[in-house]
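What follows draws every value from the coordinates through simple rules; no lab data is involved. None of the values given here were measured: they were computed from a predicted structure. Cβ atoms are built from the backbone, for glycine too; each structure is taken alone.
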Structure 1
Amino acid sequence: MLTPELLERAVEILRRGGVIALPTETVYGLAANAEDELAVRRVFAIKGRPATHPLIVHLAGAEALPEWARHIPEEARRLAAAFWPGPLTLVLPRTPRATDAVTGGQDTVALRVPSHPVALAVLRALGGGLAAPSANRFGRVSPTTAEHVRQDLGAEVDLILDGGPCTVGVESTIVDLSAGPPAILRPGGLAAEELERVLGHPVPIRTASNVRVSGSLASHYAPRAGVVLVERAEAASRAEALRAQGLQVGVLGPASLALPSGLPRFDIPEDAAGVARFLYLRLREADQAGLDVLVACLPPAEGLGLAVRDRLSRAAAPRPPEA
């Protein structure tokens, strides 16, 4: 529970250049005052995040957009009106208020208004923007509870605000409106179909872009266990073949999936929104079980299934040597 005393403490930490972890509806964020360059650089250092990998600036409301974006297309205003607060990030040309430390040196800034009441309370009390990537080590599984943050970052964070489990479970959808028609740079917690309903035209996913955004590296969101992606029908046979090689194998799939005896199962709901909500929790449980390989069933490529498939494909990608 966020008491007035705890809120005051959180804001005081942020104003003096500290770093806190706080819940959003998507994942827990590692937050610093977006206009305090030293605090922002501390976020990069805690995460082990490359300085060229830009951060998302969280705002208290759409009315703050002109302070951070120098050009706001009509379609950006329509999306903000429809989906903020919520799991949507808009990429727009930046004003000087968005520094190089936040944007990775680009001329664009990524902006969103989170819907979690704790995050909104902190933003309103602070009266500014928060640079807040996920509160975990760079490239690893994002946190969806305060305990995940404690496990990953421990005492490196000045304060952890516990707002319960995140309700969406995967990061925001990132839409580029900085030049040309809108395009999705990262599928996330807002389905493309919802964007298209408001705008009245298709919004493509752009797999190659000159605009760098969070979560766009080939390997990301990765547990320690290797991840093998399969369609549901082949999960049992693929897991059994890997187990025959002497590997510790588990399966990420719905409870209705029939599996050979003795294979650990990490249950996920049948619906894509439910999979998104529990995905990172199950990936963490797989690591706690000491698995070598997690065989993961892919959801249909529609709705939030696109975001889940994106996260799983990055979790399954070849890891950098230092990872």
Structure 2
Amino acid sequence: MFRIVIILCLLTCTASFVTAAPIVLRLGHIAEPENPYAQGAMRFAQLVQDRTHGEIAINVFPSGKLGTQRDLIEDVSKGSVDLALTSSAVLASFVPQIALFDLPFLFRDREHAYKALDTLGIELSKNGKARGIITLAFWENGMRQMTNNVRPIIRPEDMKGLKFRVMEQPLFIEMMKAIGARPVPMSITELYDALKDGIVDGQENPLAHIVTKHYDKVQKYISLTSHTYTPEPLLISVQTWMRLTPDQQNILRTTAEEIRDWQRRLCIEQEKQFLAEIRENGRCEINDNVDLPAFRQATRSVWKLYTRKFGDETLKAVLSIK
């Protein structure tokens, strides 16, 4: 009898050990580890592990190790990658209404962007569930700036004829056409070499990418156009989501929202540091005297393209946010 009791205890302990094995999730993105949203990913992974008491472990794969942004979203939709941080522009290929948030000069300031994304953005992103994608929160990539090797960009006429790399998205292609540039759609993984070899004259990206991916080493001019604010949605596969308990789901969502606020503050601080670093190393001439009203006027046609496709109701709702 004593032997039977011991065996039963051992079996119970073994069963407990097996059920205690963590759920291991993979999170991919294309940023370098020092990028603000890459830092957010690491903090998110640690907090989720702590708050689930080790039930969930998240392995983070930076620098495009799991593929391009499009690859990541496709894999999230299929369930072969669990989580991804990606640009709203690429997400718009799967959830078209999200393209709204990449319209040039849409937001008055960052606070306006945050209010819009955390309300209307989350509501629109629910359309992604049919594609196997859930948006947990909109983190931040930052304000996009222009760089090139030909001349300072002060007004739209300065863009005329320049070959500019853009994301492989219609909105960005049309934006470049509207200001006279020659858009060259290209994955960010190809961009550094394309700039170095003169395949393109310039590109546009947040300062975090410009510095951490070393574009400032192969460009002469940086113009602070802040023409588009770039959210960085944190996505999770519907298939992964359904494997989790309600408590685990709640931990992931609330932690994603907490990191969102922390990461946005970090991004603002690091943008200042990146700009100071560029000024200090002197590799690029920084132009902060850009004719922003002229750029706003020149890119208004891109808004019309969006409203022709989706109507203007949501756009008006964004603009009315105070």
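Looking just at mean count of other Cβ atoms within 10 Å over residues 28-35, which of the labels 1, 2 belongs to the structure with the highest value? Present the calculation step by step, with values, prior to reporting the outcome.
On the way: 1: 27.5; 2: 21.4.
By mean count of other Cβ atoms within 10 Å over residues 28-35, the leading structure of 1, 2 is 1.
Looking across 1, 2, the calculation of helix-only ellipticity at 222 nm (-39500 (n - 2.57) for each DSSP H run of 4 or more, over all residues; to 500) that yields -13500 traces back to 2.
Here volume of the Cα convex hull per residue in Å³, for residues 124-283 alone was calculated and came to 124; which of the structures 1, 2 was it taken from? Here the read-out was taken from 2. Ranked by Cα Rg over 2.2 N^0.38 Å, structures 1, 2 are topped by 2, which has the highest value.
Looking at structures 1, 2, which one was distance in nm of label points 7 Å out along Cα→Cβ at positions 60 and 180 calculated from, given that it came out as 3.7? Present the calculation step by step, with values, prior to reporting the outcome.
Details: 1: 3.7; 2: 4.2.
The value was obtained from structure 1.
Structures 1, 2 were compared on relative contact order in percent (Cα under 8 Å, 6 or more apart), and the highest value belongs to 2.
For the read-out mean count of other Cβ atoms within 10 Å over residues 108-115, a value of 14.9 was computed from one structure; give its label from 1, 2. That value comes from structure 2.
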